[in-house]
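Undergrad: Structures given as structure tokens follow.
No value in this document is a laboratory result; all are computed from the given coordinates. From a predicted model like this one, the values you see are computed outputs, not experimental measurements. Cβ atoms are built from the backbone, for glycine too; each structure is taken alone.
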Structure P
Amino acid sequence: MGDVIATIQIPQHVAKQIAASLRDDEGQVQHAQNEAWKRLEDRRRKVLAKLDRSYDDYLEGRITEDFWARKSEAWEEERRVIEAELGRLAQPQERVSVTAERILELAKKAVFLYEKQDPGEQRRLLQPVLSNCTFDRGTLCPTYTSPFDLFAKGKETGNWRREWDSNPR
């Protein structure tokens, strides 16, 4: 089973590149969320301003009660939708890079950890790495879980940038 673990071990420089790329991507996502927040807040302010102006117009008799009721209901619905979206954006997002860095750390140290552990701990190490193993004519055929399957394929082919864009970051 040590060979199964050795298959997922990735070079230090590859782990650093993957981690840096994930952090960059996470930063871009955070920036996009901040921009979306600003746009939604601006829309919310505009909707509230419309409600306030139209209510003043209603009180001064410049618009009818029917028009006020119809438009205010539509604007209130828009405000509720905007606030729900703001609430969704305010939810703490799971930091993918933190989880990924832990997985990368495991992939870098897997062989060392496996060799130093007792059989119970070795089994515990194999659980998140493998989804299934079969024997085919005396040969062990492991099925790796994601993302360890990508590590195994990268080690096999030497192509660590599989399915990444052609422009290195």
Structure Q
Amino acid sequence: MKPYPLDDPRWSQMLGGYRVPYDPSPALALLRSGSESEVAQAWKELSNELHHQGNIGEASYAAVIAMVHICIELQRADWNLFAIAACIQNCRRQADNAPVPADLMSDYDDAWAALFEFGLQCIRTSGDPLLVRSVLSIIATYKGLEQLGELLAFLDESEIEELHQQYIGG
């Protein structure tokens, strides 16, 4: 898995979730070396820009590769990584979204395999419910259970409780 260097000019030519050019490299740089508040802001920006109402673009795929690489390198177990990657992968199945560019496909697949392994590592030690649910979404999606992965990624705690009450009771 080799992400584009953050100074690669291809970043500025890719489309994001709003289907306009979006260069995620400044936010990705903050993930690598920003302060805690800058990292939080970077995650927020990436979440907002890489997907929008089910739309994703080439920048979304390239950013997943870079996010996985950065977080594994830094051993940063952040629920945002798993949630954003799951969202992008789920949106990928929609026919009106661009496919993974051919020059990224191998690295994108490698990033997903690495993300799966990193998720297993993180879930063994984390007690954070949001991280656990995000990782479970990645595991389900990676193992071909796309609908379950999508449910885990998109339902919030109150919706899960409501479904539990409706189908399980007590």
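Undergrad: For relative contact order in percent (Cα under 8 Å, 6 or more apart), which structure out of P, Q has the highest calculated value?
TA: P
Undergrad: Now a separate question. With FRET efficiency 1/(1 + (r/R0)^6) of positions 89 and 121 (r between Cβ atoms, R0 = 35 Å, to 0.05) derived from the coordinates and found to be 0.95, which of P, Q does the value describe?
TA: Corresponding structure: Q.
Undergrad: Here's something else I'd like to know. From P, Q, which structure was helix-only ellipticity at 222 nm (-39500 (n - 2.57) for each DSSP H run of 4 or more, over all residues; to 500) = -21500 calculated on?
TA: Going through each structure in turn, the value belongs to Q.
Undergrad: For Rg/Rh (Cα atoms, Kirkwood Rh), for residues 17-72 alone, the calculated result is 0.96, so let me know which of P, Q that is.
TA: Q
Undergrad: Hey, another quick one. Please state which of the structures P, Q yields 178 when volume of the Cα convex hull per residue in Å³ is computed from it.
TA: P
Undergrad: For distance in nm of label points 7 Å out along Cα→Cβ at positions 57 and 105, which of P, Q scores largest?
TA: P
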